[in-house]
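Right after this note come the structures.
Readers should treat all values here as calculations from the given coordinates under stated rules, not as data from a laboratory. Given the structure is predicted, the values throughout are model-derived calculations rather than measurements. Cβ atoms are built from the backbone, for glycine too; each structure is taken alone.
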Structure 1
Amino acid sequence: MARASREAGYESHWCLMEDLIWRHDRLFVFARKFDGNHEVLPGQWVDAAAHFQAAFVRTDPPVGREYLAGLWLLDAAEKTGLSVWNRPSTLTWANEKTLILRYPTLIPPTRVTNRIDELKAMIRAEGTIVLKPLDGNGGRGIFVAADDDRNLSALLETATEEGRRQVMAQKYLDKVREGDRRVLLVDGEPLAVLNRLPADDEHRANMHVGARASFVPLNGDDLRICSAVAESFRELGLRFVGLDIIDGFLTEINVTSPTGVEEVLAGGGPDICAHFVQRL
């Protein structure tokens, strides 16, 4: 994204969430500029709204204290004229797991609970389920649970921290073996799809744990789901989003740092970065 912005004639800088300071009525940023060789120059404090046209938030989950504090400051900075992607006020609450609950007709059978008896009831009703921590990323902390597993009780106790931690449970979709599709959207428009295939010894289709990803065309399910969510994304200021779709079901909505752009470019897909910079 930063390289594409420079190729379009803009300057690009980077900073961390802890590199933000509010002074009186302005946001100041300790910004490190990229030079023409993509090297990072020494940083300096600058008035964000006066120096920059836009800020692109790109921080991995989990959402912690410093991340939230940075979003609060960026939200205030928007009022001084800084354009921020995605909208900071939305990012303060838009959890990448539970955001799908706004679209109940698009998702697989899903429950959010910290109760072990509730999870066992779901397994009896749905068969095998997938358990996800609400604040995880990259496949961390994900379990597949089935009724015939003698370790089931211990697994559920671990996932919920013995009933103290809410988790998302979804019906296990067998067609994940054919791919977990990552659809990348800019301003509600689907631009590209990565199909991620789990490794032979894995349930998870995250690239972080060895899934193989390939650029593939959009299909009918992708277009149907994107059409159903696009307008609400625009209203929420979610301008760069990654949807996860398995077997025609929406399973997650990635809003903090959706991955896959590099893999789309490497696979001969559209130049999402150039499109993104044009919109930004």
Structure 2
Amino acid sequence: MTAPALSIIVVFHDMRREAARTLHTLATGYQRGVQSGDYEVLAVDSNSRQPLSPTDVAAFGPQFRHMAFTSPWPSPCAAVNHAVSASRAENVMVCIDGARMLSPRVVHYALAALRLSAHPFVYTLGMHLGHKPQNESIEDGYCQSVEDRLLETIDWRGDGYRLFDISSVALSSGSGYLSRLSESNCFALRRADFIALGGLDERFTSPGGGLVNLDFFNIAHEHQGMQPVMLLGEATFHQFHGGVATNVPRREHPWPRMAAEYAAIRGKPFASAHRTPDYLGWMSPLYHGRLLGGQ
């Protein structure tokens, strides 16, 4: 069997509702400019009390694989590293939070960006469903049922770019594509580079991984051999699922605990190491003004 060009690793923890939408946005009927043989999707079910159905996962296409994983920690780090070791492609895409739907050309442009340099680090903008970041909209009553109704107002299955109409920029994504990001919830690179950079540090044992996603973003940007590439016009869209950091009011955010864990592991306070990337993609004029934030 010919290996695909890209292995997409998506981690789920008690996300049956969210997984159905996320996996739909990774299927070839939704993703544009790619075929099923171009990529595989590893749907990793990590420590779920209500696990995904392997049959339901396989129904999204021949390139979808269900993978159950059990860890002593509530962190997804070991699950991601395990899935990378089981992947078949030369390149990997990591979505540490399975609640995030993708826009329709993430896979197409990621594959294009991966061909641009020897050691690319390709990433996307993070958005939240809802007209405010969910740490703020939760104060106004935003919840899963409100979100379900909101999604029903657009034909996102027919045109995933409509998700921009009902979303806001995540707090960790600054003011948009040209601003200073501290993380991406969908990044791609050579499988060998992911391993050489150490993978996700499994000392981050907090729920959700604490600051491990920001940590790896820093590691990739600090390595001068890696070339950051931002995908313009593409994004991930976070669904409300009771996330430990995304779905609590800002005054209750666990940042102090997460930052303390980071400092204990790295021996220094967290600081973003963002480096100006190359840009690849296309942006609809509908979103230029709202999402092109400056440095």
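Name the one structure among 1, 2 that relative contact order in percent (Cα under 8 Å, 6 or more apart) of 23 was derived from.
2
Among the shown structures 1, 2, from which was the value 1.8 of distance in nm of label points 7 Å out along Cα→Cβ at positions 137 and 233 calculated?
1
Tell me which structure, out of 1, 2, gives 1.5 once distance in nm of label points 7 Å out along Cα→Cβ at positions 25 and 113 is calculated.
Value 1.5 for distance in nm of label points 7 Å out along Cα→Cβ at positions 25 and 113 corresponds to 2 out of 1, 2.
Here distance in nm of label points 7 Å out along Cα→Cβ at positions 41 and 225 was calculated and came to 3.3; which of the structures 1, 2 was it taken from?
2
Please compute mean count of other Cβ atoms within 10 Å over residues 33-40 for structures 1, 2 and give me the label with the greatest value.
2
The value 6, 26, 32, 22, 10, 2, 0 for P(r) over Cα pairs in 10 Å bins from 0, in percent was derived from one model only; which of 1, 2 is it?
1
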